[in-house]
Structure P
Amino acid sequence: MKIAIAGGTGFIGSRLISHLQNDGHEVFVISRRPSSGSAVPTITWKQFQDDSTDVIEVDAIVNLAGESINQRWTEQAKRRIIDSRLQAAKQIANWVQRMKAKPKVVVNASGMSIYGTSETEIFDEWSPHRDTDFLSHVVSLWEQAADQIQETRLVKIRVGIVLDRKEGAFPKMALPYKLGIGGKVGSGRQWMSWIHIEDMVRLIQFCIEREEVSGPVNATAPSPVTNAQFGQVLARTLRRPNLFPVPSFIFKLLFGELSVLLLEGQKVLPRTLLEHGFEFRFTTIEEALADIAGPQNKSFKNN
């Protein structure tokens, strides 16, 4: 298949490109600027806005584009976070509209924050949306923009916390444990709906290839854990203590609104993936952390 990836230079996108290429797919990246020296063909967003440019036609589009949420949420940062997502979805909708031969599918990133936070409830794709904070508001607007992509199958991937040994949130989460000062964050009761990076890219390909999959898809492993449980498993995996809890107010002072990512959570289950037969390679946090940070991974321990 010929597959276009917006946001292909990011954490998930770069891994997805390698995965799809290894499986024999033709891939190119949509980026804000031309890439020099890259082995992956790149097309800029500006080319899509130029009506005089011939419309490129593809079999599938994956939209992972958006400003990182991993920064202090100033008013300017909030605007960038929202606008980057809405503009990318809008441009893809316009691109699909201009195509004579429509793509078979558009996979658009989203987030599990759309459900709001809770220590007691369980969420799946049928759960109602709750616009309760900045993140849930962002995701609600993002999905509304994605819904303007018409005349093709649309999949909205509600991404959980993606675990990888080198990139994403995990290296920062593991650092206190590597230093011997790890412990639960806040109450420790908040849920952490996670997914291993390998399963993340596999499920995107699954959604591309399985024609019966459409609408929202929770990109989380089937066994969420609490923050306290995650810390206990990580400490055992790294053979480090789990003795030093971090009070909530410290995170709020350091990160402002961004602290919600660690202090609140959701128990999110991948009902759609399981119903359609997707097989996770990492179903428990013990399996995932053993692969990412186990004794065999000396490169992680030395970072």
Structure Q
Amino acid sequence: MRVVAVMNYKGGVGKTTLTANLGAVAASRGLRVLLLDLDPQTNLTFSFFSIDDWHLKLKDNNRTIKQWYESELPGRDTSLADLVVTPERVNQVLSGTGGRLDLISSHLGLIDIDLELAARLGGATTLDGSKRKFLDLHSCLRNALRDNHFAEYDLVLIDCAPNFGIVTKTAIVASEQILVPAKADYLSTLGLDYLVGNCRGLVQQFNDFVNHKGGTRDHRPIDPGILGVVFTMVQIYSQQVTAAQQVYIQEVLVNSRVPVLESSIRNSPRHFGDAGETGVPAMLRANSRDEVVREFDQLADEVLNALELASGDQR
């Protein structure tokens, strides 16, 4: 199983659209994919469930990630595996491919959880106790994904909130790779090095605490890599990225510490303007010869090859 966090501090960069469609394309290739929605906006969840269905089947039945994080130690009172749901409409489309797409739903109230988690970190009375609390809390998602239930998945994609709160940090600790969607503009590229620096700072702090404690079965060093930046919502003119956007792409390529993927996804309101209404990501509904479909196929090739998940026979 490969675990990838999809994140950017900047909102509006197509992060959720990319997560939903990349997961769907991977599932259409025979992979078993789990999408984990950690963004309080809950848009990834609403890409597969209507708001009414979310209320009836998930929220009112306490089957969202909010309930899981609300425990004194997340996961102590609720099993993460119990929150997994299989969206019907998209899996009907995937029938016959050998793949499957499952989801753990977010909740609009998740926005308040970071403050609660931060308060729990402040309760230790000794340095060793503080480090233990830090490790226990930040490792909660990583440890939960070790449950045998998740061994059947090839790929877990975590849609993170556009911040660096504790919930997002638990996703980084749980992940092997970090994928960064970004628009080719000033604000979206401005914070890329800062994001990578914060991730590396978290990794160093986590590993320092692990080494200080000597390491345990529950707490081992982490080393999530930066899979790369994928430029989304690019403007194409005469089969080329516009000169104005190419300037920002080149700036990241030359001056940033962040690797850039060869694939990019063009801006296409025709494909993504109705995201969520059908419960089936656009790349499973579009014509296979469509240019945007080809771009997502290229992105899936690049990501899955990097993860050594080129086929559905690796569990």
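Comparing structures P, Q by mean count of other Cβ atoms within 10 Å over residues 56-63, which one has the largest value? Show your work: numbers first, answer last.
Details: P: 21.2; Q: 15.4.
Comparing P, Q, the top value of mean count of other Cβ atoms within 10 Å over residues 56-63 belongs to P.
From P, Q, which structure was relative contact order in percent (Cα under 8 Å, 6 or more apart) = 28 calculated on?
Q
Could you figure out which one of P, Q the value 62, 40, 40 for Cα extents along the principal axes in Å was computed from?
Details: P: 62, 40, 40; Q: 63, 47, 36.
Of the options listed, only P reproduces it.
Name the one structure among P, Q that mean count of other Cβ atoms within 10 Å over residues 40-47 of 23.9 was derived from. Let's see the in-between values first.
Values: P: 14.8; Q: 23.9.
The value was obtained from structure Q.
Every number in this text was worked out from the coordinates using simple rules, so none of it is lab data. Treat the numbers as computed from the prediction; the structure is a model and nothing was measured. Cβ atoms are built from the backbone, for glycine too; each structure is taken alone.
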